[in-house]
Structure I
Amino acid sequence: MKERLKILHAPTTVGGNPPGLSQAEKKHGYNSTILCMVQNYLDYPADEVVLPNGDFTVGNELRRWRALFRSLLKYNVFHYNFGQSIAPIRSYPATKNYTPWKVFIYSGIYTRLSEFLDLKIAKLLGRVTAVTYQGDDARQADYCLSHYPICPPRKVEPGYYTDRSDALKRKRIKTADKYADLLYALNPDLMNVLPARTKFLPYASVDPAQWPLIGIAEDLSVPHIIHAPSHRGFKGTPHILAAFERLEQEGIPFRYTLVENMPHAQAKEAYKSADILIDQVLAGFYGALAVELMAMGKPVVCYLREEDMHHLPKGMREDMPIINAEPDTLYEVLKEWLTTRKNELAERGRQGRVFAEKWHDPHKIARQVLDDYEQVYARKHPRKAGS
């Protein structure tokens, strides 16, 4: 079966999860490739980057379609991530000042006709198809606002979530449910808006062998706190900075660093000096960054929404060593861990390493996903699978 399956992960490297899963699949002996349409500043590894930038140009779209049809001929397992495929989706680069007619052609006609076309063709050709949802590719403001007192849509800038974006996400999810063999989600809150057959997957972005256990400083007279927001509003950075200001006013010794707009390899070096990571305090779950720091033996502070935890595998929540803090409790929680519980930080960091090794080992996660691929392949091609 290993020789028969040729796996493609596309079209992004977001969060490092597709590269982590692909690398683990290769170590299991499978042919697995990462195709990234556009690389971002984090610069996660990819076997092929198709577009030099995200501009809407005829040349870029021709490159896209060449990559799409070439992949359909070359691979028989397509694992799409961030709720997208190689085909363009109905959106438009918000940072570009495009003319209205160009926006209409792209979003109103071109992408409306082509969205998920490769997923549909792959199904017709009998390929194995999977779609993984990783966050805002599925998260919808109307659901969050009606169910969660604490959530990103209450804090991000206007336009980050819209009624239109919610509707488009639901349409894409419906299409993926119709054509994809396998659906996965990396955050438990997404399970509430995805089809019932969706499987939860822990992040596979961190190989503990590549993140050696470092622990925290022996001298904790001035603990070092790291916060690394990819988007300040979404991560709850204003609440974090407000808590820092209160702690400084009280004279509690600590220092902090905001790690922003750095390539992933450079940021990894910055994390080594952390004594505490504050991940995110609005989304209700931790991100891939928290797994990286836990693998290094660093204690992590994050808001965990308990009502979503039933979507996790049995035992995962009980093992989780993350220090839970909401925006309104963050100051008190940090004060406690920077003073009366400071001597417990090292042990909490060690527990994080154990948790990362147990629940986020990409080789274990890849084995689960590979088994899923193989079962679907055997169902679709019983003669080949049995030969």
Structure II
Amino acid sequence: MNSTLQIVGNSKFGGATYLIISWCKYLVEKGWAVSVLTTDKETIAALSEIQGLRIVNSVFIPREINPLQDVKIFFQLVRLLKDSNFDVVHTYTATPGFLGRVAARIAGVPVIVHHQAGWTVTDFSSFTEKIIYTPLEYIATLASTRGICVSHAIREEAEVRHLSPAKKLITICNGIEATPFITSDTVVAGEALRKELGIPPDHVIVGSTGRLAEQKDYQTFLTACKNFTDALTQTQVAIVIAGDGPCREELEHLANSLGIQDTVYFLGFVRNIPSVLALMDIYVTSTIREGLSISILEAMASAKPIVATSIGPNRELIEHEVTGLLVEPKSPEQLAHALTRFIEDPNLARDCAAAARKRMLTDYTLDRMFQETIDLYADLLAERKPQ
């Protein structure tokens, strides 16, 4: 029986966590011995429902970088990996990814892969950050057997910024399970949520889902909503934001300062994302950095008109005026204009929504993603077996 350790660390439960949990369940069903290193309580609770899965919570790996603390964590990981004889170590996110890959290499783990949902070095990084993190990204990728890029754009970024040897990378695009976003029960749940929130039936609901963090740039979204609602004379709008994170208080203050606090609903962390998407008439993401957005894929499965920023990974999913509308990042004017287009042209909104669902069901399924990943595991293990 092959064995694997999936290193998640203390990353908080969110959209990507659903993928990791589904992946672990898939591996168990395929006969793998699966262990997951996590200390997040909600993640542990969800993983505990998978029979036969082992949870490792003896090593605490925070998202934030702390050199002195990270050295201690690194040696804990090396000891754990040397004692356990895993066939595959699979890491996620920046700090667990760096420490886990280098520790696994030193411990002699046969196959080391990393879920490359983005790079620490971006267009928005300072000169100092680029100087520090570029070599660290390179070292971590060298320690890996493969880095799994979740989109073609992520792989291209590595080549442009010289973050990794090309031979170390493979692209396996994200996917989701579409069924929960399509069932009639989901539509009913969305209608019930509208009533619960007290949003009148004649209001157009513009919304977004995701972690309230800097990279998601909800500041632009809220500013665009102010411009959008001011421009409308015949349409009433409600704004729904599902998610939590470090920027929530700042965003609530911004909504107040813009004078739209009575039309914005901050739902906090929500488990039932299909019902929230069913509630929305238009889905928006103003993010400035992504791997391949699970939130956009979920909106596509829900057949929603989508307005998204034109960053590389988003352009893989959204073809302008075909599966949605693209706008420049940090441009509330463009975003407001795109929202107005969907309101004024319901045929465009309907056609984009239908095309988006069709594209998701054709190219971005969970089954395809998991099959490609387990095939990669098998190929890499076969390469390392003695002849």
Structure III
Amino acid sequence: MAATLVERDQRRALAAIAVSQLFVLALWFSTAAIVAPLEEAWELSSSETTYLALAVQLGFVVGALGFAIGGVVDAVPARRLFTISAIAGALANATLLALGPGDVSWAVGLRFLTGVTLAGVYPSGLKAMSGWFQAGRGMALGVLVGALTVGSASPHLISGLGLDWQGVLLAASGLALIGAAIMAVGVGDGPYETKRSGFELRQVGKVLRNRGFRLATYGYLGHMWELYAMWTWTAAWLLASAEHRGGATGWVPIATFTTIGIGGAGAWLAGRYADRSGRTRAAGLSLAVSGSCAVVTPLLFGAAPIVVVPVFLVWGFAVVADSAQFSAMVTEVADDTYRGTALTLQTAMGFLLTLVTIRGVPLLADAWGWQWAFPVLSLGPVLGIAAMISLKRSQFAAALAGGRG
């Protein structure tokens, strides 16, 4: 009977935390989904549009590093940090409605602030979910990353349903406030929640000296080299491909939402597979599939949607399927006293790397055309697979040594 009650509470927590994450992450691509109308309304150049995308990533990096170095995620309860950050992000996003032509600097600043607030949402969501699950943690974190994925894609769906750019921004902020409310009242702390600890700068050093953390993070960096550049520029690639073919382009927003959103299923299924067969194996397989998709994109350019979209769906499924497993690896190799710091530090380094490829892909597109913009993303999965092989060997050696002992 007690086990049944625990399982029921876990299911409730899983649903509440995942839905909260899904709603709040609508803030991430709220401007990426309305690039064309924003460029017209605010008279933006292509470089200014790129700066809007980069500002969120940079804000996330600065926020995550600040939270990690300051020990905030281990000193402040995860649900409280999530709720406060979500509300602040919703307000920053909604303030964009007050801007117009000539206010680009303000817009970039607000997107930067939104990124900072999301650094208080994503890692604290991971920590809150880890507090509810020990067995099945890979599945649970997979569901959470799946929710993040669908939430990130949701502005494209909202835009595709016909809302104007102001409506998309308002909808994203409204969803974030609902997510904050669900986290605040819909879930408590889990039985595996770590105790709050005070700030110690040496915690960062302890994290970095952990070999398991380093290898898991190398894999995560390979994954992040690819992920956000693919998510950010899929719509532009699909649009350029459709225009090159000379066909209709109205299908692009929904195709973009579906390509990103299907990663939710990928993260969930990969989590279940990882709990049974091992995290390094699940992550390595996902990296191999997504990297291969990046390599073949030049062959698809200008092809009919019936050819292009299925490959992008496979890519969208695989590109984020491994994400939660890198976080799960960290929760398993890091000391509980600095679990939050380790998770936040890993995500900060990963999102810092995304600045390179988010900026680099459009530069390649300007130089060589969109057809050749994506293959460079396959370099990340190659290096990530190498890290997973090393981590697997390290785990095997540790298990063997433990058995001998």
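Each reported figure results from applying straightforward, stated rules to the coordinates on display, with no laboratory input. Bear in mind the structure is a predicted one, so any value in this text is a computation, not a measurement.
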Problem set entry | Identity of the structure behind 13.9, 42 (criterion: Rg and Dmax of the Cα atoms in Å, for residues 32-71 alone, calculated), options I, II, III | III
Exercise. Thinking of I, II, III, which structure, once helix-only ellipticity at 222 nm (-39500 (n - 2.57) for each DSSP H run of 4 or more, over all residues; to 500) is computed, gives back -11500?
Worked result: I
